[in-house]
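Rule-based calculations on the coordinates, nothing more; no lab input. Small disclaimer: the values here were computed from a predicted structure and weren't measured. Cβ atoms are built from the backbone, for glycine too; each structure is taken alone.
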Structure I
Amino acid sequence: MTRRVLTVDDSPTIRSMMDVILTEAGYEVLSAENGRDGLGLLDVFSFDLIITDLNMHVMGGLSFIRHIRELKKYASVPILVVTTEGSEEIKELGRSYGATGWVTKPFEPEKFLAAVNRVCPLDEPKAANG
């Protein structure tokens, strides 16, 4: 079964880059340009992985992560943060909100995909989202 990923980033270039990498690897991808739009997609679809930027207009990544973790359906779904922020303080804050992993921009496609595969491998059965 195909694994579905939500990518959320306010940069169309970064969204497109992530979407191409993930699609070519075999993931199904839906995208949003901010946390608010991402929450709207969470209401309609089920996801096996959520990837979000931190610094976005309308709703930033930390607020988005906090809202996700309040949804029973997404309590254990992995969340990767992809951002230019790389300090240990901000990483710890992200983990305290519920982030699973961290990829620092700019990223190499291979390293990005390796991080994705660590938290959401394609060869495992799709998680029951209910």
Structure II
Amino acid sequence: MVIYGTAVLAACVLLGLLLGEALGVLIGVKANVGGVGFAMLLLMLVSDWLRRRGALPVITEQGISFWSAIYIPIVVAMAAQQNVVAAVKGGPAAVLAGVLAVLVCGALIPVLDRLGRAPTIVMKGA
């Protein structure tokens, strides 16, 4: 059922937020550090694990896909906005680090595209 997909997503988000809070405490920051990222990774890992075991019916997968498409991008956008505000207040080094990270990621898009393509088979004599 779709509700099971929602439950899987909710469990991953809660566990991700707990891990983010724990990481914040470990490094001495009074904030959630990477909670949404942990949640997304957990969701991918759990979904793949369930799919491999045959325990993820199509309707449940649709529930996961639906809420992932809605919830996670919104939270990521909100977190990114907070990061930009903090970076601007933090000074030019933080802004420069952010800009460089975006440029490096953009430069790696063609490399990842080439790695993800299936190899073409060339038949000789045809």
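So if we calculate mean count of other Cβ atoms within 10 Å over residues 47-54 for every structure here (I, II), which label has the highest result?
I
Using the calculated result -29000 for helix-only ellipticity at 222 nm (-39500 (n - 2.57) for each DSSP H run of 4 or more, over all residues; to 500), pick out the matching structure from I, II.
II
Distance in nm of label points 7 Å out along Cα→Cβ at positions 63 and 95 computed as 2.6: which structure among I, II?
The correct label is I.
One of I, II was used to compute log10 I(q)/I(0) by the Debye sum over Cα atoms at q = 0.14, 0.16, 0.24, 0.26 Å⁻¹, for residues 39-102 alone, and the result was -0.36, -0.47, -1.04, -1.20. Which label is that?
This figure was derived from I.
Comparing structures I, II by mean projected area of the Cα convex hull in nm², which one has the largest value?
Ranking I, II on mean projected area of the Cα convex hull in nm², first place is II.
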